[in-house]
Structure 1
Amino acid sequence: MNENATPPLKLYQELAAWWPLWSPPEDYLEEATFFAQVLKEAAPEVRTLVEFGSGGGSNAFHLKAHYTLTLVDISPEMLAVSRAINPDCEHLLGDMRSARLGRQFDLVFIHDAIDYMTSDAELRQAFETAFLHCKPGGAALFVPDHVRETFKATTDHDARDGEDGRALRVLEWQYDPDPTDSTYLVHYAFLLREGDEVSFEHDTHLCGLFARADWLQWLNEAGFQARSVIDQFGRDVFVATKLMP
């Protein structure tokens, strides 16, 4: 890829305080309900769930009604956002590629933070982390935004007005400049208003893109039995069960 992609730092660091306005928990109710149903079918008798790449905690806000949650994220700023809406959940700083919590859970959940695994090596590391933290008889759920077969270049926009004098406008542009590699780009343009002051931020995210068959193969090689189901948004959701010894 010959573009100057930078790590996704702004959105999850200096712009993290804007997350509750742009991506509030109420936007996640439909998909969180679907995830809870899929997890219940995969492992009916469960109590504990760890989410790697938990971000601002918007999915956790709904899932905590079903499970005791441990939330792990690489960004201290995003963990702070999550603590504000999920004070009853355990929050830990960690990287899904290398975190070792020293305990296992009934369920492992990785939402679209899995998109930031941009090579097969990184994706396999995340699968290994999930397998090591999953109890035998438990299950893991992975929710990438795209697989290679479903990816399309798109442009989207959003507008949110808060009650505290803050407002934002967002333009999102995703495309794949090199279809021969395992990544694509997402550009975000943010107009942020606080009172009468308006500022502009641009953020570039480099994301991983892999074939469905690769996902299933690498999950199986990690020790899971994996399958793909399609959710209400047309995404591949990978359900991976860990068999009893």
Structure 2
Amino acid sequence: MYYGRMENYISLTVSDGSEMKAYVARPTGTPKAGILVFQEAFGVNAYIRSIADRFAAEGYLAIAPELFHRTGSGFEGDYNDFTSVAPHMEGLTPEGQDADAKAAYDWLKSEGMEKISAIGFCMGGRVSLIANSRLQLSAAVSFYGAGIIPNYLDRVKDLAGPMLFFWGGKDTHIPRELWSQVPAALDAAGKSNIQVEMSDAGHGFFCDQRSAYHKPSADIAWPLVLSFLAEHQS
């Protein structure tokens, strides 16, 4: 069930013929750029919609596509019930993620957006990297991107735009010894990247609807995101 404003949803036809809903947040006036907002494993929920709305308030045309549309259109999971999320996670494929990102990207292009970036959280942090490896993005941001290692590490050589990564120093899901492989691969491929470790934060620290929310780290991260994206829009 949707809890947002229904008029803010659009339907896109993906290249495999599937129909995908997406939440759209429009700024007041002419958008300065477009941005893809990629969900966590819990769907395009109130948190993800709020991220899109925050970007709209900053002048972006934001779109948050439903990456689980093949297994459960409208799915919004409970942060305390990962079991219900598992079937949707298992239904994701590299081809599907590529196609979904492109459908949302093409919609932004159809809206006249010349500069398009991406941001994603947890699962979406991985999809942000995936999108950057297949689309002509100006830049991309990944918050504690889950599943990049080992399945998508080979994609870094194909990244179009520079990337900003956020990691939690207390993240037991993606410890430093694991995520440190990402900057190593990026540096080896000669790709522009910034790595930020929030030493007091755990996994999911940016989400104010999760018990892991760490406001001091989130407050630092947001202006860094805006500055990074602005730098690569010109």
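If distance in nm of label points 7 Å out along Cα→Cβ at positions 152 and 224 is computed to be 2.6, which of 1, 2 is the source? Comparing all candidates, it corresponds to 1.
When helix-only ellipticity at 222 nm (-39500 (n - 2.57) for each DSSP H run of 4 or more, over all residues; to 500) is computed across structures 1, 2, the figure -10000 traces back to 2.
Which one of 1, 2 has percent of Cα pairs over 26 Å apart, for residues 72-215 alone, as calculated from the coordinates, equal to 26? The structure behind it is 2. Where does the value 18.6 come from, among 1, 2, when Kirkwood radius over Cα pairs in Å is the thing being computed? Value 18.6 for Kirkwood radius over Cα pairs in Å corresponds to 1 out of 1, 2.
Taking relative contact order in percent (Cα under 8 Å, 6 or more apart) as the criterion, the highest value among 1, 2 goes to 1. Between structures 1, 2, the calculation of mean count of other Cβ atoms within 10 Å over residues 136-143 yields its largest number for 2.
Quick check for you: by distance in nm of label points 7 Å out along Cα→Cβ at positions 56 and 160, which of 1, 2 is greatest? Looking at the calculated values, the largest one is 2.
The numbers here are math on the coordinates, done by the rules we state, and not lab data. Model, not experiment: these values are computed from the prediction. Cβ atoms are built from the backbone, for glycine too; each structure is taken alone.
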